[in-house]
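The next part holds the structures, each set out as structure tokens.
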Structure P
Amino acid sequence: MRVAMITLNVYDNYGNMLQKYALYKTLEKFADFVEVLWHPATKPFYPYHLETERNLEGNLKYAAFKSVREYKFKQFNDENIRTRFDIPYLEELADEYDFFVIGSDQVWNPEFKVPGRFLEFAPPEKRIAYAASIVVPELPENVQQTYREKILEMPHVSVREKDGCDLVEKLTGKRPVQLVDPVLLLTADEWRKVAKRPRWLDKKIYKNGYLMVYFLNGEVPEVIRALAKKLGLPIVNMVDKNNFDHYVTGIEEFIYLLDHATILCTYSFHGTAFASIFKKPFIVYRAGKLRTTRFSRVGSLLELFGLSDRVSDTNLKINLDDPLKIDFTRREEVLPLERKKAFKFLANALWK
């Protein structure tokens, strides 16, 4: 069986690469041959990235850091994910594969350009959507009819967030299956086989642990700096453009750092997911801007695992006496069931 996979493709986002790897490895458990189709246009548009580029234009140090980081991402992709770059018109690929899988990430976010996001170039029986994420609270009117028609043509549809399921049901009259993000389909031990310890972690400063920060804008709020000081921990900021060691961390090293952090502070969906996988203490720093669609992704995951009390506000007020103590009982009960649910969905779609 030959399976082709379509997702967002970038070399500058840990979550994107990790979810792609996880879905790829999961599909390999069901098919003889799996390949990711890297269409040159399947890249998300991040306005804040563009603004950062403008502000740092001419900054040779940043340019060098970014080049090393992207090289490591590409190296991980090349070594671990079979990828096809020579993509002709998608319609020409319809007969080359037995199935096509779109997912996960924000492949159904209308703000991103994703050619073939509904796999309409292939016969309907070959189309599978795994945990597709929409993110926006409502679809623009000019795309609603297209979304309705194309989703109804797909025999196997699953969505990642509850809000996304509600939106698809409202749009089509049919409720899709809600499935977890691909990164949660691999066990902690499977991820540890990929992990690699960064050399700089051997420095004396990190011997007693560290507070890991993962905010996409690279900023560390003062309240989190204060928490690190209170806990007596150095900060490891994964998006610190002024720290070469931290900023050029590769995918394998990122996994290791998550697994060995004393505590993680983040608002990233995938950061939260990996803290849950490795059962690490974490705080979701919910700033004002996260009271919108972005937080729905994280909130849906926290609700599923019974960890909604790990959310803070801008003053770092959380319902916790000790941020290093965390109860993963619900997660331990639910995650195996969610994995089984996802595997059953894929088995029915690929083997039925």
Structure Q
Amino acid sequence: MKKIIILLVFIFLSTGCYDYVELNNLAIIPGIAIDKIDDEYQVVFEILNTVNKEENPNEEKVYFVKGQASTISEAFLNASYEIPKSAYTAHVDTIVIDEEIATNNLKDIIDFLIRDIDVRNQFYLVISPYSPAEDIIKTTSTTNPVASTSIKDLIEQVSKKRNIVSELNFEKFLAHILGEHKDGYLTTISKDEDTLKIGPIAIFSDYKMQTILSNVNAANFNILNNSSYENTYKIKCPDNAEKNIVLATSIPAATETKIENQNVTFNINMEVKVVENHCNINFRNTKDLETIENILASKVQEEMNLLISELIKYNSDILEIAHQYYKQYRQHIDFRKLNYQTQVKVLINRNGLIFEVKE
């Protein structure tokens, strides 16, 4: 019996040592930057530094290697030649691409990443439209020592606060851009000195980036797409145009899309709460509240019409209207030729509004 126990302990310890040695032989890559420079692809790997921090306290958390070639696969390979260990990309958090690739070479990047079995499809693909992707992946600080992880955290946090980005990983992005009668969209990233800033979203048509939506249009797209969390609105007081009332959605707005023949209707229901009030409003008066509700409904309706005009202008069907139309009528259609209207219903949450503050 003792021999069996000793044998099991030996096997367990041996296996643990084996895994540890293997892990130390890997170059763990959480982030990748891809730029197009002079008709060549440049790939930068962000690699976790696995040195002993107690023995080397001044060592950076990550280091970088670079490869360049006329094809994306060769660029990846050339970058891996610069690593003294085996490149490990199974846990990539973020891949950043520049505007040139997003506009002209996205299909090549998608094709390569799909075929590369080592890269899992759970990472975030983001666009750097104002600076090289290399600059983004190398933007680190004391509080954010790993840029790729910081970008991932920014996307997941900002998507729940400002609604100007999309919490869309690569797998979900593929479902949009590879689907018939569909177009894709991706979150953008920029930098201000050593600070990374996320959003808003860029829209695509036939694998080519068309434009970057404004913050307002990006937030309204998320409402129409039923993927918004909280939206804030500032409107002028009905009794005094120099003062404002600020409202925010108390629950996520809900949108129902109806397609009837050539007509598309977006029915939007919003429940909002009063955040700031500088108006002379009697919250006990139903008519006063209805006036505010109607003003906000008109504002949202107008903004939605501007967003739809933008999507039609750039031929970007990110709302998948043509796809829904085909499912319903089994006919192909140009989404730009349909008639669109938006109906908005706003309800102010009256909880807490019956109390008055004496000045």
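Here, each number is a calculation from the coordinates, and none is a lab measurement. This one's a predicted model, so the numbers in the text were calculated from it and none came from an experiment. Cβ atoms are built from the backbone, for glycine too; each structure is taken alone.
Here are some notes:
- Structures compared: P, Q; top value of mean count of other Cβ atoms within 10 Å over residues 178-185, i.e. the largest, recorded for P.
- When FRET efficiency 1/(1 + (r/R0)^6) of positions 138 and 202 (r between Cβ atoms, R0 = 30 Å, to 0.05) is calculated for each of P, Q, the greatest value falls to Q.
- Answer label among P, Q for the case where relative contact order in percent (Cα under 8 Å, 6 or more apart), calculated from the coordinates, equals 12: Q
- Structure from which -12500 was derived, helix-only ellipticity at 222 nm (-39500 (n - 2.57) for each DSSP H run of 4 or more, over all residues; to 500), options P, Q: P
- Answer label among P, Q for the case where mean count of other Cβ atoms within 10 Å over residues 234-241, calculated from the coordinates, equals 13.1: Q
- Of the structures P, Q, the one that 2.4 was derived from, the read-out being distance in nm of label points 7 Å out along Cα→Cβ at positions 34 and 130: Q
- Which entry (P, Q) yields the derived value 33, 23, 20 for semi-axes √(5λ) of the Cα gyration tensor in Å: P
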